[in-house]
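Asker: The structures come next, written out as C-alpha cells.
Here, each number is a calculation from the coordinates, and none is a lab measurement. Source: prediction; values computed, not measured. Cβ atoms are built from the backbone, for glycine too; each structure is taken alone.
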Structure 1
Amino acid sequence: MDAEDFNKDRFLEDLGKQIAKVRKSKGYSQDRVCLEAGLSRGALSKIESGRVEPKISTLALIAITIGVPLAKLTGIEIR
C-alpha cells in the first residue's frame, strides 16, 4: 500500500475493531478501561467504532491500562 491508496476512514474503523478485540481478549470491559485509564466511556466507544481519530498518547494509555504493547493494541505493522 502506498499513500495514495490509504483510506483514513477504513483505517480508523479497523483500528477501533482491533482495540476492541484486544481489550476483550484481555478480559476488560469498556467501563473498566475507562475507569482505570481516566477516559470517558463515550470517548472509548467512539475510538472503538472508528468515529474519532485518537491521539497516540490515548492509544498508549489504553495499551498500558490493559497491559499490552502499543503495537499489539493497534495491530499496526511498520514497514
Structure 2
Amino acid sequence: FDSSFVNYYFHKYLETNPFGFTAIDMKAYFMGAVGCSWKETKSSKMTAALKPLSEPNHNALDDARFQAELFALMLAGNYKR
C-alpha cells in the first residue's frame, strides 16, 4: 500500500526510484540467510537471533527504526545460523 506513495515522492524529488519496483522482504531474507522455515521468521525469532538494541513499541517512527536496525543487522551478518 505505502509503496505507491513512496514511489511518487521518489519520482517527484529524485526523478527516479532508486529501488525500482522490487524490494527485499526481510522475512524471506532472514529465512534464506539463517536457513530456517517461514514459520520461524516471526519478529520475535528474528529479534532473538539478531539481538537489536531497540525494541518495537507500536510508535510508527520507533517501529520503523527497529525494522531498519533488524535489517542492518541481517545485512551485516549478525545472526546465529
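Asker: For relative contact order in percent (Cα under 8 Å, 6 or more apart), which of 1, 2 scores largest?
Answerer: The structure with the largest value is 1.
Asker: When mean count of other Cβ atoms within 10 Å over residues 14-21 is computed for each of 1, 2, which one produces 17.1?
Answerer: Answer by label: 1.
Asker: Quick check: 6.2 is what I get for mean projected area of the Cα convex hull in nm², calculated from one of 1, 2. Which structure matches?
Answerer: 2
Asker: When distance in nm of label points 7 Å out along Cα→Cβ at positions 46 and 62 is compared over structures 1, 2, which one is greatest?
Answerer: 2
Asker: Can you spot which of 1, 2 the value 2.9 was calculated from, given it is distance in nm of label points 7 Å out along Cα→Cβ at positions 38 and 54?
Answerer: 2
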